[in-house]
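Colleague: Scrolling down, you'll hit the structures one after another.
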Structure P
Amino acid sequence: MDNYVLGVDFGTDSVRALLVNAQNGKTAGSEVFAYPRWKNGTYCDPSKNQFRQHPKDHLEGLAFTISSVIKNSGIPKGNIKGICVDTTGSSPLPVDRNGRPLALSDQFTDNPDAQMILWKDHTAVAEAEEINQLARTWGGVDFTKFEGGIYSSEWFWAKILYIIRKDQEVAAAAYSWMEHCDYLTFELTGGKDLKEFKRSRCAAGHKALWHESWGGLPDDRFLESLDPRLATLKNQLYKDTFTSDIPAGLLSGEWAEKLGLEPGITVAVGTFDAHAGAIGGEVSEGTLVKVMGTSTCDIMVSSPDSLKGKTVKGICGQVDGSVLPGKIGLEAGQSGFGDVLAWFIQLIQKPVMETLSETSLSPDSLAEIRQILEEELILNLSKQAAQIPPGHSSVLAIDWINGRRTPDANQNLKGALSGLDMGTDAARIYKALVESICYGSKRIIERFREEGVQIEQVIGLGGVAKKSTLVMQTMADVLNMPIKVARSEQAPALGAAIYAATAAGIHDNVSEAILKMGNGFDQIYQPKPEHLEIYQRKYQEYLNLGGFIESNTSTSD
C-alpha cells in the first residue's frame, strides 16, 4: 500500500489541506476553509494598517480541512505517515507559559493586540526604524546584515515591540511569542514545554534576526537598548532552530481524534508558505520562484560557496537551510501584488454596493449583484485591459500601496498614479496597476543580479500565476524572460507535503522527494519581441516616478 502525507497551507484568507501520495506526488484529496472572523474584518483596521487574525480561525480551519480530506479520500488512516504546516510570516502570536494563545482566554479573546499579528500588519513602522537605527549605531554586530540590511515592520521583533509598548495587559500576560507556523506545529504535537519545542529555522532566520554566527538571537544588550522586556523575552524563546525536513514531534492523541488520523504520526518542523511553495515549484540553483498571491515572495537557493560569505543587500534574508537543507535560502518579495489589483476592484465595487443598498432592491437582489461583481468585474477589466496595446496609454502606476518590501524595505512608501486625463477609464488604470506590479518584480531581479546572484529561469506559482493570463504575459514581457507556471494548484501545500514525506523518512532528503513528488509545469509564457522596447522605456519611467515618490515621502508618514 502507498504511503500518504498531508501538507497544510495557511494563507492570508484561508487554509487548505492537501493529501498527497508520497511515492508519486499525486493529489488524493484537498479541502479549503475560509477564515470566518477574518472575512468579516474582525480585529482589523485597514486605515491604520492593522491586520489581526484570531487563532480560532486557524484551529477551526485545521480541524475542518484535514478531517474532511481524510473522510472524503477513502485512504485508510494507517497509510498517512506525516504532516507539515506552512503559514504566512512573519505572523507572531502572544502565548502564555504553556504555549496557549492569549486570544483563547476570556480576558483577551476580543483584544486585537492579543491576536496573531498578520504579515501585512504595518503598525510597527516606527519600531522597525528604531531597530534599524540601533543596528547601525550601537557599536556591535549589525544584526540586520543577513536580512538585507533593513529590518521591516512586517517582522517579528518590530511587531512585538509595538504591541508591548501599546498594550500593557498583553505585555504582562505574554510569557512568550510564537510564529504562526511554530504555534500550529506545537499544537499538533500536544506541546507542553516551549523550551524543548523545535522552532522553525525559516521563521527565525528570515524574520527574527537569528543566525548561527552570533549564537542565535540578537545580543541581550542590543535588545535591552530597545526595551528591557525584549531581553527577558529572548530567554523565553529559543537558541537552536531546525529545518523542515526533520520531525518536530508526533501527532498527539487529542488532535489525532479530531482529525481522524492515527496518533504518533510524524509532524515536521513548520515553515513559511512561500518557502514551501518554492519546494512545490521544484526550486533549484539559478531559479527564481515567484509565489504570487496577495503579495509575492521571491525565493531562490544558492550554495554557500557561490555566495562566498557575501550578504545580499535589500532583500528579506538569507538563511542556511530555510528552503533546501544544505543550501542558502534567499527571500525577496512585494508587499502588494494581487492586493494592488484587489484594492482597485474594491474601490469600484464598494461605493456601487453602498449606493444600491439605499435603494428599494431586495436583499436577495443585492446579494446577487454583489456575487456578480465579485466574480465578473476583475475578469471583465482584465479582458478590456488586454485589448490596450502596451504604450497606448499614458497612465503609469507605482505599486507601493502596501509599502515596499524589496528591494530596500520601506513601509512608509505610498502608491501613485500619473498620466491621467479625461480619456482615462477603469481598464487603463487597471492595466497600469498590472504593469506596475510587474515592474516591481523586475526591480527585484535587477537587485539580485547587481549583487552577483545569477537568475537563469523564473517559475510562477499561486493564484495569480494560475488564473491571470494578463498578469503573466505582462510579466514575461517586462522581465524579458520566459516564465514557467507550476502545474500544482496548491504548490505551497505540495511543498509542505514534500517536507512531511522527508521528515517521516519516506525519502532520504528533500531533493529526492522533489524528484519523486514534483508535479511539473503546465504552461510557459514567452516574452513578445514587439513589446520589449516599449516596456523597457516604461520601466525607466516607473523608476523615475518611484524615485520622485520616495524622495518626497517622509519617514514619519
Structure Q
Amino acid sequence: MISNKIPYQELRYFSKIIKAYLKESSEVQDLYNRFPRIENFKDQLSEKSQQESLADTRKVLSRVISQQYSEIDSIAAVNENITLLKEENTFTVVTGHQLNLFTGPLYFLYKIISTINLCKALKSEYQDYDFVPVYWMATEDHDFDEIKFFNFGDHKLVYERESAGAVGRLDTDGLENINEQLNILLGASRFAEELSNLFANSYNAENLAIATRKLAHELFKDDGLIIIDGDDTELKRLAIPYFRNELVHKSSFNAVGKTLENWNDGFKIQVNPREINLFYLTDDGRYRIIERDDRFYLDGNETEFSKEEILNELDQHPERFSPNVIMRPLYQEIILPNLCYIGGGGEIAYWLQLKNYFDSEDIPFPILLLRNSALLVTDKQLEKLDALELKVTDLFKVDHELNEQIIKQVSEIEIDFKSQKEFLKKQFDHLYEIAQDTDPSFLGAVGAQERKQIKGLENLEKRLLKAQKRKWNDHLERVAQLKNELFPNDSLQERQANFSFFYKDLGPELLQILKDSLNPLDPRFTVIEL
C-alpha cells in the first residue's frame, strides 16, 4: 500500500521551527524536554511517575470518564483502559482536536491513529507498563466557523446556525439537513448506508461534545481510545491552584514571555500570551478575563469582580473558568498521566513556547511528536499518473517547477540550452586570453559581451519554454486537474478532504490501511496507494 516515504524536511508544507525540531537543531533544544525516540520514553516514564498529584487525579479521571461514557454503547475495550488508568503503571499518549463536523479534515484520523500506534509501540518496548490512547476534545473552543463544515470532493457541506459560547455545549438541531445532503453525494456507493447511519447515530445527541464522542468512538472503539471532555467541574477542580496562580500572578504570561524574549527571529511566534490566559465560560458566551487595578472584567460583558470575588467564584464554580490555547496544555497535563502529546505542525510550534511555563509550575513537559502526514492515491489517479509519465512525488513541486519539468520531459525539442552556454563560455575563454595578451583594458568589454550573449540565450530558452507550454497546454491542464485532486487549493490533501470520500468505497478497510501504514516514530511523509 505504501508507495513513497518523504522526509518532512524536504517538503514546503512544514515551517522552519518544525524542520529545526525534526533535525534536533541547537536552535530549539531548550524548547523541549526529550525528542520522540522510543528509548527516550524510559526517562519520561520515570519523570512523570514522580508527579505527586497523579495518585489523586487518577481516581477522579477514571470516575469522570466513566460518567462521560454513560450514553455510549459497546465500550468493552474502553472500559478496560478506564480501569487501567487507576493503576500507577498506566500512562497515556494524547492528541487533541476541535469538534469538526463529521471529523473535518483527514488529519483527524491521522492524529488518532498516530496516538493508537504509538501506544502499541510503547507496550512492545516497555512491557511492564500499560499505555492508553486519549483524544482530548476541544469542547471549550468558541470559534464555530472553524468547525461547522466538511468537504466531500468538490462539495462543501456547511452547518448554518447561530452560536455562542463553547461549541461543545451547542445542541445538534438541524444537522439532519446535512445528512440529507451527504446522502445525495454518497449516491449508491458501497458504504453509503453505513456512512449515513454513522452520521445520523452520532449526531442524535444532546450537544456537539457528546456527538463527537459518539462519532470518534464508533470509528475507534476496538482500539480502546478514550475520549475526554475537559469541560467538566470535577476535572477543573483539580486545576484550581493553577487557575488561581494565573489570576493572581499571571503565571503563564510571565513564563512564556521570558521564552519569547529570546525567541529566534527566524521562527514564527505561533501564539502570543495574554496577561490572563483564562476565559469566563457560560452557556451564553466565553469571555476573556481582563485585570485592571485589582478588579477583573469580562471582555464584552458588564460583569466585574474584585480579586476576592473572582477567587471565590473559582473555588465555588471552577467549571466557569476555561483555559485558552496557552493554558490548556498545562490543564491537560495536570490531569493526565501523560507521556507524549501528538499534534500537527502548528500545535507543536505553540507547545515549543511552553516548556518554561511547565517548569515554573513543576509539571513534567511531555514529549512532543509530530503526527503522521499522508497522501491517499486511488487506482484511477495512479492510472492517470502513469499515462502522464509522472510520479506522485512530482506533484509536491510548485506549479511553475512542475510545468517546466513536464515540458522538458514531453517536448521533442531540447529546451535546455546548457550545451550552447558551455560552448559560448569556451569561445569567450579564448577571447579573454587574447585580450590579456594584447590589451588587458579590453577585458571589461569581453565580459560585458559574454553576459549579454548568455542573457540572450536565457531569454530564448524562456521564449521556447513558453511556446512549448502553449503547444502542450492540454497536457498541462490534465496534470493541473490531477494535482488539484491530490493537493486541493495547492495544500495537503489531509487538510481539505474528509474521510467519508474514501470510506464510501473502502469502508472499515480504510482505517486498517491507515493503521498498517502510519508509523508515528518515522518522521517521513507517507504516500499510500489505495
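Any read-out appearing in this document is the output of simple, stated calculations on the displayed coordinates, not a laboratory observation. Quick caveat, the model's predicted, so the values are computed rather than measured. Cβ atoms are built from the backbone, for glycine too; each structure is taken alone.
Colleague: So FRET efficiency 1/(1 + (r/R0)^6) of positions 76 and 364 (r between Cβ atoms, R0 = 41 Å, to 0.05), computed for just one structure, reads 0.40; which one of P, Q is that?
Modeller: P
Colleague: For the read-out helix-only ellipticity at 222 nm (-39500 (n - 2.57) for each DSSP H run of 4 or more, over all residues; to 500), a value of -12500 was computed from one structure; give its label from P, Q.
Modeller: P
Colleague: Something else now. Work out which structure the value 21.2 belongs to, where mean count of other Cβ atoms within 10 Å over residues 348-355 was derived from one of P, Q.
Modeller: Only one of P, Q returns 21.2 for mean count of other Cβ atoms within 10 Å over residues 348-355, namely Q.
Colleague: Given a value of 236 for volume of the Cα convex hull per residue in Å³, for residues 196-387 alone, calculated from one of P, Q, which structure does it belong to?
Modeller: Answer for the origin of the read-out: P.
Colleague: Given structures P, Q, which gives the highest value for mean count of other Cβ atoms within 10 Å over residues 116-123?
Modeller: P
Colleague: Let me ask something else about it. Upon calculation of distance in nm of label points 7 Å out along Cα→Cβ at positions 204 and 500 from the atomic coordinates, which of the structures P, Q produces 1.7? Intermediate values should be presented prior to the final figure.
Modeller: Working: P: 2.4; Q: 1.7.
Comparing all candidates, it corresponds to Q.
Colleague: Sticking with this one: With relative contact order in percent (Cα under 8 Å, 6 or more apart) computed per structure, which member of P, Q shows the largest figure?
Modeller: Q
Colleague: Can I ask one more? Figure out for me which of the structures P, Q the number 200 belongs to, where volume of the Cα convex hull per residue in Å³ was derived from the coordinates.
Modeller: Q
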